[in-house]
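The following blocks contain the structures, represented as structure tokens.
Only the coordinates and a few stated rules stand behind these numbers; no lab work does. Everything numeric in this text was worked out from a predicted model, so none of it was measured. Cβ atoms are built from the backbone, for glycine too; each structure is taken alone.
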Structure I
Amino acid sequence: MALPIEDYALIGDCRTAALVGIDGSIDWLCFPRFDSASMFGALLGNEDHGRWLVAPSACLDSSASVTVTRKYRDNTFILVTTWVTDEGEVEVIDFMPFGNRRADVVRRIRGVRGTVTMHTELLIRFGYATALPWLHQAPEAGGHAVIAVAGPDAIVARGIELHAADHKHTGSFSVGEGETHDLTMTWYQAHRNPPAAVNVDDVLARTSEWWTNWASHCEPSDEYPEIVKRSLLVLRALTHEDTGGIVAAATTSLPEWFGGSRNWDYRYVWLRDAALTLHVLLDHGYIAEAEAWRRWLLRAIAGDPADVQIMYGLSGERWLEEREIDSLPGYEGASPVRIGNGAFNQFQGDVFGEVMVALQAARRSGVHENDFSWPLQRALMAFVEDNWNRPDHGIWEIRGPERHFTHSRVMLWAALDCAINAVEEFGLEGPVETWLVIREEIRKEIERDGWDAERGTYTQYYGGAGVDASLLQLPQVGYLAADDPRMLGTVAAIEEELLVDGLVLRYLTETGIDGLPHGENPFLACSFWLVEQYAGSGRVEDAIVLMDRLVGFANDVGLISEEYDTVSERQAGNTPQALSHLALVRAADAISKVKTSK
């Protein structure tokens with residue numbers, strides 16, 4: 001059975017990622033990309049769905065005394081797990097080499113004290129646990145290599161001799177003080193020859209140097225500097241090295257509600273999440289990453305603006321058909337497990353605002369427009385001119401009827417506002433008079449149809465009575481100030497309606513608006529938005545109290561998932577979640593800004 005979500009740590013090579021449990025088991029890995037089929041899928045089932053365990057043999061004895069701690073080595077994704085047993089102490093160093101253009105996992109075991117017997121289990125299940133591979137040992141210089149093949153996929157594992165029983169391959173070895181034992185596994189295309197063995201010393205040094213160098217360019221935050229830096233590192237780890245696409249999370253189908261059906265595939269690039277990520281990277285000095293993401297964006301949305309999607313594959317793929325698979329039973333039985341995401345063909349008007357806001361931030365940070373970038377933005381705005389009054393599915397990808405969501409309307413206002421600014425501040429060409437007229441029309445409409453004068457709050461959608469946490473973003477895009485009376489009234493309504501144990505729900509699912517069974521845990525990004533709102537409106541102490549609590553939800557290595565179950569006190573939803581981490585950075589920056597201005 002899978003571990004609690006917070007018991008997993010991420011290792012990655014900026015092309016894909018693995019989740020390593022505190023028990024020493026890699027329970028999730030998709031090679032060679034984030035969105036490839038899993039070869040270790042125990043996260044969404046049990047060990048029979050694929051995993052790679054490396055831990056002291058003492059862990060197999062329930063009466064043995066074993067303690068385990070872990071941390072990342074400095075500002076990297078090199079995970080160091082320390083095991084202390086009655087035999088002695090060992091470190092397991094897990095990482096995925098960066099930049100060698102391969103698909104490797106390295107597990108180095110280093111003896112610290114005494115002599116510790118280690119146990120390993122390798123269960124490879126390609127294709128979301130649909131393919132049991134043919135596995136054999138092949139002699140090679142220096143020992144044996146384990147080869148596993150099924151269809152187009154193959155792996156070669158080195159450093160261990162395995163014994164098979166019931167389709168499970170196990171092995172053991174001992175590590176003494178000062179000794180190292182290296183285990184490596186490399187994915188390759190089955191029609192090719194197995195790649196050569198990796199030089200562990202070399203790739204460990206180069207991977208450590210790359211991550212450390214990347215982190216050293218971070219412009220630090222005055223508040224919560226360590227978790228902010230780790231969050232920025234997470235955002236980089238979720239960014240594909242080759243394409244520049246930023247996935248929303250490393251996983252699929254981790255449930256928003258334990259035992260429920262709100263289980264979605266987040267291994268794709270949402271324009272919204274990626275645009276917001278771009279903004280925080282720019283705020284912390286990462287101009288090159290911003291330029292890479294803009295190139296990805298321009299490639300992905302090139303063509304007819306009417307065909308713009310809210311999400312794409314890592315390389316800009318457009319067809320992300322959602323399917324349910326029964327080969328994985330789901331995390332703690334939460335089904336169905338989904339691959340692909342049916343929201344790819346929804347119309348969500350807010351993404352035009354998020355994209356234009358991000359590109360405006362890039363301009364202001366010195367990323368120059370070229371002969372392609374501004375004309376493409378002009379084309380997007382031409383589409384907005386013709387379609388600004390369309391209802392949509394909203395930021396939360398409602399699977400019910402389209403509506404005029406107030407947040408979407410504000411984001412369309414923001415798209416026009418950024419286009420107007422590009423002309424007036426940067427001298428770019430565009431029909432600014434037309435944009436001014438539409439921007440004002442949208443503003444009047446929002447104040448007329450999206451405002452509940454009796455309650456003194458903006459509403460989730462035109463004609464609705466409830467509120468939505470996305471309204472906390474109104475000050476973020478400059479629609480109104482955080483301390484505007486209308487915003488303060490909206491915050492009061494959100495506090496009254498959406499706070500659960502002090503954390504913020506996205507909206508009330510029991511209204512049935514989203515066309516799904518009700519039930520959802522508080523959404524962490526929304527709570528970070530409330531921190532930002534508190535800071536901006538002068539409620540600094542409230543901001544700090546909430547921020548301290550939210551930061552406390554991070555696991556022992558600083559990772560945060562999508563949601564938090566306050567009853568069971570555990571993380572929920574896909575992990576690590578880009579939107580949660582970028583909202584954390586924004587919240588910390590907002591508190592820093594207020595404190596600095598005093």
Structure II
Amino acid sequence: MLRPLLLSAVLLASPLLAASPASAQTPMHGVAMNGEPELPAGFASFPYANPDAPKGGDITYCVVGTFDNLNPFILKSMRTTARGVIDTIFGNLVFEPLMRRNAAEPFSLYGLLAENIEMDEDRTYAEFTLDADARWSDGKPVTPEDVIFTYETFAEKGRPPYSGRMAKIESIEKTGDRKVKFTFNENADREFPLIVALTPIIPAHAFDRETFDRTTLDPVTGSGAYTIDKVEPGQRIVFKRNPDYWGADVPSMRGFHNYDSITIEYFLNANAQFEAFKKGICSVYTDLDPVKLERDFDFPAVKSGDIVAESFEMSIPPVVSGFVFNTRREKFADPRVRRALSMLYDFGWVNANVYNGEYQRTLSYWQGSELSALGTPANEMEKELLAPYPDKVTADVMDGTYGKDLIDGREIGRDQLREAVGMLREAGYEIDAGVLKDPDGNPVSFEILIASPEQERQAAVFQRTLKRIGIDVSLRLLDDSQIQTRKQTYDFDVMIGAVGFSGSLSPGIEQLGRWGSEAAKAEGSFNLAGVADPAVDAMIDAMLNARDKETYVAAVRALDRLLISGAYMVPMQHNTKKWIAYWNYLDHPEQPSLNGYELDTWWRKAE
């Protein structure tokens with residue numbers, strides 16, 4: 001099915017077709033999802049990176065878990081692929097996309113493998129001109145054939161979301177020695193050209209499509225600043241900076257990837273990881289919060305100033321984490337039941353007794369931004385979007401009054417318990433001899449999967465409150481690999497999880513993977529809750545196809561109202577600051593990104 005793409009690539013490279021009329025569109029150095037990119041052509045660097053950062057030295061990152069694979073684009077071992085190959089925290093060390101995201105803007109991209117992009121106003125196509133200097137780590141040039149090979153291979157052998165992108169592409173054509181053109185079909189939306197620009201590209205000469213979907217521990221070839229130097233399966237991976245890295249002076253890369261060597265060490269649990277940090281094995285510690293800082297940071301290296309703890313204010317909505325209901329299971333299929341249970345997470349007690357009052361209750365998926373529905377009545381545009389789906393949004397969420405009695409941090413009392421029981425009775429449930437029973441007379445029980453002592457404390461509070469209305473909740477502590485397997489196959493009742501790696505001021509196609517109906521059926525997706533609602537799909541579609549900011553904001557708020565009303569998870573709490581501890585031989589730029597800090601802009605001080 002995909003072979004015609006390669007044929008078109010060959011034909012369009014011929015002299016006859018190369019003489020076709022030029023497009024009237026002007027190639028752009030950058031592109032924004034809405035409006036224009038903020039940085040002009042010829043910009044020096046991203047504002048949160050230091051282009052004069054010294055290069056050299058080494059750093060060691062530490063993570064909990066294991067790894068058995070170096071190919072991050074396949075379903076097999078997807079969640080146990082070595083960190084750093086492509087990585088949202090440590091940086092994409094090996095593979096790179098056509099364009100790179102600026103973390104100081106909601107959603108704008110600038111050239112990397114491609115020096116520019118050309119699109120029509122309706123974004124029905126995107127043509128990229130590859131940088132003449134772009135090279136793979138073995139010295140071979142990056143070509144349009146590599147781009148075409150990437151998409152064909154991902155479609156045949158890749159994992160979600162990469163495997164599904166061909167569904168929105170009519171054709172991929174080589175239109176010049178360094179040019180590749182994507183023409184989109186009716187399934188595409190206005191964001192999709194940016195998603196294409198962000199897709200990592202792989203070399204055709206270094207991968208065999210027939211064996212692509214098999215795990216490998218052989219170092220893979222990419223175009224990034226680092227090559228894989230050493231691999232100790234499950235324990236350690238070492239990346240070495242490529243002295244001939246082609247993109248060192250590309251504006252979007254200046255000030256990034258400043259270490260000669262990056263080591264990622266793996267640990268069995270969080271306690272072992274923390275002890276390794278205290279001993280100086282790990283350079284940074286990111287699982288930090290104000291409570292842990294007060295409770296656990298009194299050891300000698302902190303007192304001497306060898307370890308620095310610092311917080312960065314984030315300018316994006318917080319990551320939403322909480323108790324995720326698996327709605328594929330009958331016991332959580334009724335939204336009335338989920339809403340009732342959602343009322344019974346005792347944030348007030350947790351905040352006072354676990355977090356020293358330092359946290360805020362999370363109630364919206366874009367809390368603290370103009371995209372949030374919290375405290376804001378639906379406007380006419382939102383009402384119009386939601387009109388075909390009556391009763392999907394509860395009245396209090398629609399009028400903006402939802403959450404006023406939850407966000408103030410009061411502990412759960414009898415009134416909330418009575419209200420929750422009343423909602424359950426409306427759904428046909430009854431309490432009999434202290435036991436909550438479903439409409440068929442079966443006792444209500446479920447299991448919460450947990451992965452750490454902190455999660456165990458949070459789950460125990462929820463368990464205790466639910467017990468007061470006769471629900472039997474058990475907790476099961478699993479190691480990282482077991483948790484990942486359960487996630488991938490949706491083998492759980494309830495688990496503590498996050499709906500994304502980070503918050504966003506520009507939610508987009510990733511929402512399909514988190515909440516879309518198709519993702520609910522795809523193994524390994526991030527739609528852990530199993531949301532399969534035409535209303536949710538419609539709001540995501542409206543968001544992706546919005547042509548102005550007003551329409552975009554309305555669509556996201558309408559989606560927020562649906563997700564809140566659907567009670568697919570019980571959001572817990574958040575802090576607007578991002579904390580990190582690090583050994584004082586490290587330094588970082590003064591200006592933060594919207595995310596707070598970016599580890600791939602840090603450097604090691606001169607000895």
*Among the shown structures I, II, from which was the value 17.0 of mean count of other Cβ atoms within 10 Å over residues 271-278 calculated?*
II
*From which structure (I, II) was helix-only ellipticity at 222 nm (-39500 (n - 2.57) for each DSSP H run of 4 or more, over all residues; to 500) calculated, if the value obtained is -7500?*
II
*Structures I, II, by relative contact order in percent (Cα under 8 Å, 6 or more apart): label with the highest value*: II
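State the single structure among I, II that was used to calculate FRET efficiency 1/(1 + (r/R0)^6) of positions 215 and 263 (r between Cβ atoms, R0 = 30 Å, to 0.05), giving 0.90.
So the calculation was done on II.
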*Match the computed value 3.9 of distance in nm of label points 7 Å out along Cα→Cβ at positions 95 and 471 to one of the structures I, II, and report its label.*
II
